[in-house]
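Following are the structures in question.
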Structure P
Amino acid sequence: MNVYKFYNEEGWSQRKKNTKDAILFEDLRPVAKKYVSHCRYKINDFLPKTGKNILDFASGPLQYKEYLTYSKNFKKRHCVDFSKNAIKLARKKIGKRGKFYCNDFLKIKFKKDFFDAIVSLHTIYHISKNKQKKVINRLISISKKNSPIIIVYSNPNTLLNFLKKIFIKKNKNNSKKLYFYCHKLNWWMQFSKVAKVEFYPWRSFAAQHQKKLFPNNFIGKILFELLILLEKKFPKIFVKYFQYPIIVLRKN
């Protein structure tokens, strides 16, 4: 499925209290509420305590309350998205504290060494695999020296994927899936020539797997509490073998 078409036609449409994007790709069950909120707040751990400009690359409509906290210490939040509806909704939420760009990121003329921080969640792997390097280099170019570029990416070599290859036949019908391509995590080390590259765990499972593995009851609640503790205690393991890492780049 074409990413541009999905988010311009139905991705950000409201279905009761949630967008279609959230219904399809998030775990909205009460049992998961604390865990998913905890993961969204992790981004704040890498953001500076003060700054002027933060870039939100593919901001969407800022659909979760935790997302709004990312710009609390900045004067301006620059929201980039190719969806007119997403930009319209984001503008309603942050108003004069934001600047809004409805365009292809590579066509927007940002100044070099401009941003005090950049965040990009679930975006890079939806970009063509041949353009991802160009986009990352652009992000590094427009960020200030030693300022964090915080990216939530996806790991193609998870333990769960390994088990699925052994026990489950591959579904060849991908026509309804959004385009995505995840490079192996060592792909990111090519940027170590121009930036410091660090990896941290964000979330351990894709929502579709999380909903199957964690029951919506007190057992699931205990398992989520345990998962939070394990991610803190063994970050390298959860980066290497689980679903969503945070990649932090800081320009030299």
Structure Q
Amino acid sequence: MSDDLGTPYLRFERRGPIGWCTIDRPEARNALTASMYFGIRKAVDLVNGDPKLGALIITGTGDVFAPGGEMGGRHDEGGINVGALLGMDVLPFTTLRNSAAPIVSAVNGLCQGGGLMTALLSDVAVASDRATFRAPELLRGVADSWYAAVLPAHVGIARARELVLTARRIDAAEAERIGMIARVVPHEELLETAEQIAMQILKTAPIARAQWKRIVNGQYGWVDEPTMAASIRAPECAEGFKSFVEKRPPSWVTSD
């Protein structure tokens, strides 16, 4: 399988037994196109299918890990509308959840939406002390079933409700305290720490490790993808995306 992830905005590098997937789209603050979401899926498959690789580290560039999906409509950098072809299947989250190979997210900065879900579904998420976190989907009209299934298992139902319903931004210290991520380190130590964590994980027995991961990940709730897909196709979501691009409040926000 080629190391090309199908988009110029993802880089895949091999460093010993670790594959590195770097999100690198600075002109759009690392917003994830459909092809980028699919490329993250391919990075996970690469590591799981290559006996020379044992783990995957996902990180971003600059002061952004990933802000979630592209909302400006610029999805077709490869000439093929991957999102239209695959719909919900373009998302990498099931692949991340089911990966036998360990996955570490090195959260270097802003992390929200699909970026935050990537971190939550990683085996270990280690964050820079500069990182911030948010689940803004309801601001855009998206009933994100992945957050409904996954976030309460990390932070509890009460906190999950508050974080999603208010779309409040939190810093790395709070994210660690409530169990959203595993560890916070000084920004300049982030990548080295992520690599150390991945190497430590690789000292554990691979079959037993994969079985244990499957048990733990089974504690996540059911992901109601039909409901989420319907909300993405609904007029409310179209208005949420349009208002974001036009830098105005959506129509459901009253003037007072």
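We did not get these values from a lab; they are worked out from the coordinates using the rules stated. Quick caveat, the model's predicted, so the values are computed rather than measured. Cβ atoms are built from the backbone, for glycine too; each structure is taken alone.
Out of P, Q, choose the structure whose coordinates give helix-only ellipticity at 222 nm (-39500 (n - 2.57) for each DSSP H run of 4 or more, over all residues; to 500) equal to -12000 when calculated.
Values: P: -9500; Q: -12000.
Matching structure: Q.
Here relative contact order in percent (Cα under 8 Å, 6 or more apart) was calculated and came to 17; which of the structures P, Q was it taken from? Checking each candidate, the match is Q.
Assuming 2.7 is distance in nm of label points 7 Å out along Cα→Cβ at positions 33 and 217 as calculated from a single structure, say which of P, Q it is. Each step should come with its number before you reach the end.
Details: P: 2.0; Q: 2.7.
Checking each candidate, the match is Q.
Taking distance in nm of label points 7 Å out along Cα→Cβ at positions 161 and 185 as the criterion, the top-ranked structure out of P, Q is Q, with the highest value.
So FRET efficiency 1/(1 + (r/R0)^6) of positions 65 and 105 (r between Cβ atoms, R0 = 30 Å, to 0.05), computed for just one structure, reads 1.00; which one of P, Q is that? If you can, show how the numbers build up before the last one.
Values: P: 0.75; Q: 1.00.
Here the read-out was taken from Q.
Suppose distance in nm of label points 7 Å out along Cα→Cβ at positions 25 and 209 works out to 1.7; of P, Q, which structure was it derived from? Label of the source structure: P.
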